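Below are structures written as structure tokens.
Each value in this text was obtained by applying a stated rule to the coordinates, not by laboratory testing. The model shown is predicted, which means the values in this text are computed figures rather than measured ones. Cβ atoms are built from the backbone, for glycine too; each structure is taken alone.
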Structure I
Amino acid sequence: MLNSLLYFGTAQPTGVVSDEQWQAFVNDSIVLRFPDGFTVWPATGQWRDAAGQPVREASFVLNLVHPANDETSQALKAITARYKERFQQEAVLHVQSGVCVAW
């Protein structure tokens with residue numbers, strides 16, 4: 001199994017992604033692709049943008065434990081692309097590692 005962490009920044013050219021907008025995105029884009037479950041939480045972080053400037057912003061983190069297969073990989077790419085387009089984001093960080101899972 002794999003563990004994926006996706007970091008979604010909330011700063012936009014026109015403001016920030018609201019809690020309501022985030023929840024709508026979760027319902028529209030994540031729940032439908034991963035109905036078996038996932039975890040999300042709010043965070044605060046910093047990264048360096050394409051211009052080399054540090055950006056501090058509120059963010060949301062998605063944690064998902066999933067099988068290592070093409071279907072899941074494509075679903076994660078679709079979620080990332082949709083968020084970037086919908087909220088005018090330069091990037092969504094995706095960190096992935098192998099895990100041993102027991103139920």
Structure II
Amino acid sequence: MRVLVLDANKKPLDPCHPARARQLLRSGRAAVFRCYPFTIILKDRLHQGSVVHPHRVKVDLGAKVSGLAVVREDTAEVVWAAEVEHRGDLIHRAMLERA
């Protein structure tokens with residue numbers, strides 16, 4: 001997994017390795033922007049001076065669990081992934097139990 005990165009104007013940059021993100025946070029060059037998904041914002045970097053590769057968001061819709069992934073287009077590397085569990089079945093069982 002990678003850490004999502006924003007520039008000073010909140011434009012997305014290429015994700016970085018978690019160790020690199022820790023270094024940036026420790027040195028004061030970055031701050032935590034969001035906890036989930038973990039995102040840092042760089043204080044001294046702008047989008048214009050950076051090399052940014054294209055990424056694609058992929059969604060796998062399922063009956064009980066849906067999958068989300070951010071994939072780098074040129075290398076097909078999964079940068080970030082998550083699963084979202086649907087609550088429909090849980091709500092249905094609770095309503096049957098209540099009835």
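Computing P(r) over Cα pairs in 10 Å bins from 0, in percent across structures I, II gives 14, 49, 29, 8, 0 for structure I. For which of the structures I, II does the calculation of P(r) over Cα pairs in 5 Å bins from 0, in percent, for residues 22-69 alone return 5, 14, 15, 19, 18, 11, 9, 6, 2? So the calculation was done on II.
Set I, II, criterion distance in nm of label points 7 Å out along Cα→Cβ at positions 30 and 86: the highest-scoring structure is II. When distance in nm of label points 7 Å out along Cα→Cβ at positions 38 and 62 is calculated for each of the structures I, II, the largest result comes from II.
To test your reading of the models, identify which of I, II gives 10.0 for Kirkwood radius over Cα pairs in Å, for residues 6-45 alone when calculated. Don't skip to the answer; put the middle values down first.
Numbers: I: 11.3; II: 10.0.
Comparing all candidates, it corresponds to II.
If you line up I, II by mean count of other Cβ atoms within 10 Å over residues 14-21, the top spot, with the largest value, goes to II.
So relative contact order in percent (Cα under 8 Å, 6 or more apart), computed for just one structure, reads 22; which one of I, II is that? Matching structure: II.
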